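Student: In the part that follows, the structures are each spelled out as structure tokens.
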Structure I
Amino acid sequence: MTTVAELLIESLADHGVRHVWGVVGDALNPVTDAIRREDRIDWMAVRHEETAAFAASAQSQLTEDLAVCMGTVGPGAIHLLNGLYDAKKSKTPVLAICGQVPREEMGSDFFQEVDNDVLFADVSVFCETVTSIDQVPRIIEQAVNAALSERGVAVLSLPGDVGGLDLPKNTAVPRFVSTQPTLSPDPRVVSDAADAINAAGSVTFLVGLGARHARDEVLQTAERLGAPMVLSLKAKDGFDDDNPFEIGQSGLIGNPATALAFDSCDVLVLIGTDFPYPEFLPTGKTVIQLDLRGAHVGRRTPVDHAVVGDSRLALRALLPLLSEKTDRGHLDKARKAYEGWARGQQHFTEPDYDHKKVGLLRRKVDNPDALIRPELLAAAIERHADPDAIFTTDTGMSTVWLSRFVRMSGRRRLLGSYNLGSMANAMPMALGAQALEPERQVIAFCGDGGLSMLMGDLITAVTEQLPVKLVVFNNGRLGMVKLEMEQVGLPEFGTVLHNPDFAKVAEAVGLRGIRVSDPQDVDGAVADALAHPGPVLLDVLTNPDEIALPPKPTLQQGWGFAIAKTKEFAVSPE
């Protein structure tokens, strides 16, 4: 006889699922026991279920296929929510298997009982509780197929008395959908978009992750139109490398070249992006949006021509209709601005910058304690990282430094909570990526606030023998919040973090710990950390007052900083 739990796990293994992340618990004991007896799936025991969900989200984004996490009754299931929201907003398929109280106790406010169907309603594309063995094969197929076809989260709840139930003899093992149909755009809409582009002068692209599979077509179209290419952060993964049209990111992590390219274009073409910051997009332009999801069209900026369909198919249809724009002035100006800005940023990557004439003057203003500049650390990682390394970043200033100094060249990949914007995701995502590809270098750009939020799962790296490289930008601050406060004239408050020696914490649980406080030691420490065969935590004391200016700073923002600094000098932030 086969039990409900055994059928579920066998179907997942048949599909190719290799890991299930979670914390064991009574209602799901039959499921974990089925995993124990299934050689094709490894149980990945974490210390916090949020870690499990983030790790599963990372694996799903890397494979573009199903990943699985588990949380038992009540608190265990609740802890999954943040990581599941990351999967939802990243549009990646994750199955969450959640425990529930026994069927006869459901609705009685039993110990630990929560209503999973209500709890997960917003985060999921499918959410059901199994109450009868007659449902089992069908409900498993529905859950997984919904996650795969709608690219989202499916939640399957198992009451404590259901997982171990025997199924009728010869119950079929569920099978799941495997391919996504591609959607071709309406030819008339493509023709109208081409006419608008041909009639205009200069064109700027904003490219997102949704165009990653259409890299060749995007580059060919940019060449035909002489279009500078602003990349969303997620599009670094696929468009950073060998791209003569790329001019970096916009938004708070952006640079002046992107503002120039936006402001001076006649036509803005959005390709596979749901860039969420309309205040950085230009107004008064003809806007063309290519997106697989019609629901995305126009929700960030008004759109004149909506081309709904697969970005590769859309560009293949559009390209033959486009006239070549021979004037390269728009592209050349944007690239020149970008290259000049990038050269200026490189000064901060020099270990002795604060002791040179220009640096010494700046140090008095923004680095009086001569702490390590985060640009120096990010640039050192860029130099020493493998050409196929997987990077993860916490939300906040560590993402800024990666976006500016680390190139996604070769086969490098990039993951982060770039739609949800959660703290504490970099380390769990690194665990997920490393379990998926144990021989590949995985580097997490961790904020000190983010790492300390889920620090217990440092132990998971040791227990599961995952050789992740965790780099902590330890500035003793919630750095992005500090920046946001100062931009509007508020002194920083509540942002100061009284951190432990993270390297010693890491050593206490079994990782290699390295702590760096001297700029001259950064390069050697990074090389040492990345060469170490096991898990490493590199704790680097960085400058909390390093400022990352937006692409086009306003007078109001500059005045805000001045007011904030005056208040900070008058009152200690602690």
Structure II
Amino acid sequence: MPINVKDSQFGAVGDGSKDDAAAIQKAIDFAKTRSANPYAPYLTTVYFPAGYYLVGSPINLTNATGIWLVGDGGSYLNTVILGITGNQPMFDFSGSSYSGCENFTFLPAGNASNSSTIGVQFARTNNGGLNCGIKKCYFQMADNASANGGLGSIGLLNIRSEEFYIHECVIRANAPLILSYTSNIAVIGVNYTASSSYQALLGGTGSMGVTDITGTSLQAIEKRLPAMILLGTNTINFQGYLSRLLSSGSGSNETAILCATYTTNLRVHATIESFSRAVQVLNSALENCDLNLVVANSTTPNTELVDVTNCFVSGLRLSVSQPVSSERNRIVIYHAPVANNTQQAVGSITNSEITCSAVPSNEFIISANLLKRSTNVLFNTLIPFEKRSGRIRQLTNSRVSFGTVGSITSASILQFREARLTNVNNNSGHYRFWIDGTIKAGGYGSGKAASLSFQAQIIVNQRYDGVLDPFSSTVITLDQSSTDPSYLSISGIVANLTFTNNIGSITLLPRVLGNGTGEPVYYEGFVEFQSDFFINDPFPLT
């Protein structure tokens, strides 16, 4: 039978007026005596009937093994914890293993001077901190910006508690969820050290093990802090919703998920609303992470979506959907300019795949200075391309018309944003292009056809002022075929390169012979190119 906190031997009332902390603690301490076996998880259940339980001090669940707290989670009758614990949590599970809670609502106690600013805390101590969890709980913390060293109110705090889970919860606070590998949290202008009233938390840093978060909604109050702060975490699975309660309120934060240091094996499948920036990684690394995001209703829709400035990114699989068309003109994965845009990116991205078919131009898929520092990266856009071994390659088979025989005109087969920065002196470099394609002519009506398969190369130097040296163009005919050469024959191709308003264009002009006037002529093929400019790489646009 569960231990009932309202049993006469414990004496909890649950009326919202009487401080029930001592009665609840008596029931918890009794449960601890029945849960001494570390290999019998959830051995003892402590039951809280529906009611409002005022707690004037943190409930001490520290160093417990197999203690599971259960409230009433009915549609009309609920178990509510009203906290007046100040900057200490309402429930303190520091050092506990195989323990946790479900079916609770956590609220600070009205306008009390010592109203709780932390909902629930899990942490590692010398005695434990493994295999704990929380499910079907609701947190509604107050807007208290100055609390906890500038973190404000915290919904759920985990300091190195390993193999942890959060299922089917709603957490509303200034900082809804913090997962940290150290008790010393010093990020984004915050200086806070987590503690327990009952146990010393482990010092230093350590692994977080595996954290599983499913069916959970994290909602930040106003614009003060991210919905999820990750500090030194590894192997986190998050499936849920991230948003803000008051996106027009105080503060300037636009980041939903903050990775404050080296982050590995982060798996996020989420809808993000009212935050403009989905993820920011601070001065470290992002390794082997999978982010599947829907981002909508941004308050600042020109903010980059994923900021990896000064970070080394490897093995990233990023997929972003932007259903609101007016929010698409912004960079998906971003590195800030370095030294007033006179130096290339400090960070890099390797062995990754970026997918965002909603971007209106490839210029928005990645910042140009980060593209310069990309290796083995695939970009799935409306016009997909890849960067491998220093070369950028089209991944679509371009089909371009030259008009008809008798009125042939040159046509652009590739346009690209030049790599040279127009506002930086001594930013000269060169381009090299490889073209692999086929020129075709003829139609179904005449039954006549001609084709020419070719490879071409263009190389040119560009000075810092944009002036091009005479370029070198080489065209090699690989194969040539015609059903009726006197009617239709393709004898060659001329390749050219021009620049207009910082957009480069490669054009082709086929040479067509024969008397088949009016027959259509077109090109199909791929272009691969590389450049040697110090700061940026060029983007294939069409």
Structure III
Amino acid sequence: MVKDPKNKYIPFVPIKMEHRAWPDHQITHPPVWCSVDLRDGNQALVDPMNVEEKLELFHTLVDIGVKEIEVGFPSASETEYEFLQALIDGHHIPDDVTIQMLVQARPHLIRKTFEAMEGAKNVILHFYNSTSTLQRKVVFHSDMDGIIQIAVDAAKLIRELSEPVIRGGTNLRYQYSPESFMGTEMDNAVLICQRVLEELGATPENKVILNLPSTVENCMPNYFADEIEYFIEHLPSRDCAIISLHPHNDRGEGVATAEMGLLAGAERMEATLFGNGERTGNVDMVTLAMNMYTQGVNPGLDFSNINQIRSVYERVTKMKVGERQPYVGELVFTAFSGSHQDAINKGVQYMRESNSTLWEVPYLPIDPSDVGRQYEPIIRINSQSGKGGAAFVMQANFGYDIPKAMQPEFGQIVQVETDRVGTELKPERIYELFRDAYIDIDAPYRLIKHAFRESTDGTGVSHVTFEGTLSHKDTVFQVSGEGNGPIDAFFNAIHGQKMDRFTFVDYKEHAIQAGSDSMAVAYIQLRDAQGTDHFGVGVDHNINLAPLRGILSAINRAVGK
């Protein structure tokens, strides 16, 4: 890197805006979506897709709900031409989907493109030429008048060639892009687009798409929004045009550029799945759409099975979606931090307890199930995790709703293990730790057999009698006791058997699975004479036996300590 970059790089010069309205606007409805995956995305791949792969991706885009799809550059190569013919001849294009064909503003390429569209029902013919100050200077060596003439001549030829195609029944629409719009003087951009509108005969009833591409992103998103607002305000035939955007991501601001462009008045968006495209890529259609979704705006696209969409994308493009890619990456709904885990756990509990229909879970901008993701991996356990994380994993994965008072103790057990192994713990290992610490504890005290008898006196008060056989190491002994319920009767039965140095503090029980085959799990909290709490867990099909096992678990754990 150079010491003083201003001596090497030319900074973007924003246009002067006395008043700007876009900062006060809101996105209240989605744009018209146009996918450029099969053209812009495909041309950026190390190994471009073959016809079969393109067809699979095309059908995926249709299933998502994209109604305008740029299918390629049919004049560029025989492969592109063949794919377009395969789409048309194979009747793959639904009647409500429009295919878009890209072509440079060059006569022989335009004629080739018209040949390729034969048989298509709905077509957007997208032509372009570069207009930026830099390209005029170093590539075309032309003034703006020469650049305008290229666009006007192309528009004139396109209109001429369109007449027989339209008479033949094709619904043909026009789209023009002043390539590198972001780097073009705005008055020049307005001038060339107005001339094209006039040459194509655009009317309010037959609008032309003006696609304003950030071919190379070279300014902050707010400056781009100023450009869009200025362009719209100064375009004489604004009512004859649909304003479209094609953002790239060279500065890593493609999504912000797109969103601010929509605030400034754009109506249509060209994008790709997961931001595939030249260099740093195009704007990510998924992120842009789901950002709207989180604000209560239906984007008009269906990403309810986002993992499947990702699978198709990775298979046909040979590209990998990053672990932190918004909404789809493996880790985007995952919390390792203890404070984050605690807040997520409390948010989930709040929604469950309040029956709220609104999504109010900290750190999770959307409900993962809305995009087909699962709750299980939301909280993952490593050395940074807190007490609530392990409890969440046990509840989400295995149905154990560990009481709040018990969570710090189990969290510490898990913490010790993460420190020991130095890696993330999978849910199955956390479950093993739970069973080892609380459930599979049958020494030194063990219940061999038992029986309950229940009766009700004249006042309606229930009386329960417990009789059982217990063992302590090699000693077997009988116990019996009465109480107002099974737990009270059992606790009274073990009184005087060197097991009575505990007082009963709390008890919680629930079913792990629904239905007749459900298991009851009981969480027991006892306190010894020194004021130390001891927790135990009992699991059994018998709802009366589970708490007894929990009491013995707590006593055995206390004795073991």
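Student: Given a value of 5.4 for distance in nm of label points 7 Å out along Cα→Cβ at positions 202 and 346, point me to the structure among I, II, III it was derived from.
Tutor: III
Student: With mean projected area of the Cα convex hull in nm², for residues 378-529 alone as the yardstick, tell me which of I, II, III scores highest.
Tutor: When mean projected area of the Cα convex hull in nm², for residues 378-529 alone is computed for each of I, II, III, structure III gives the biggest number.
Student: Check the numbers for FRET efficiency 1/(1 + (r/R0)^6) of positions 418 and 490 (r between Cβ atoms, R0 = 30 Å, to 0.05) across I, II, III and tell me which is largest. Write out the running numbers ahead of the final one.
Tutor: Numbers: I: 0.70; II: 0.45; III: 0.25.
Largest calculated value belongs to I.
Laboratory data are not the source of any read-out in this text; all were calculated from the coordinates shown. Model, not experiment: these values are computed from the prediction. Cβ atoms are built from the backbone, for glycine too; each structure is taken alone.
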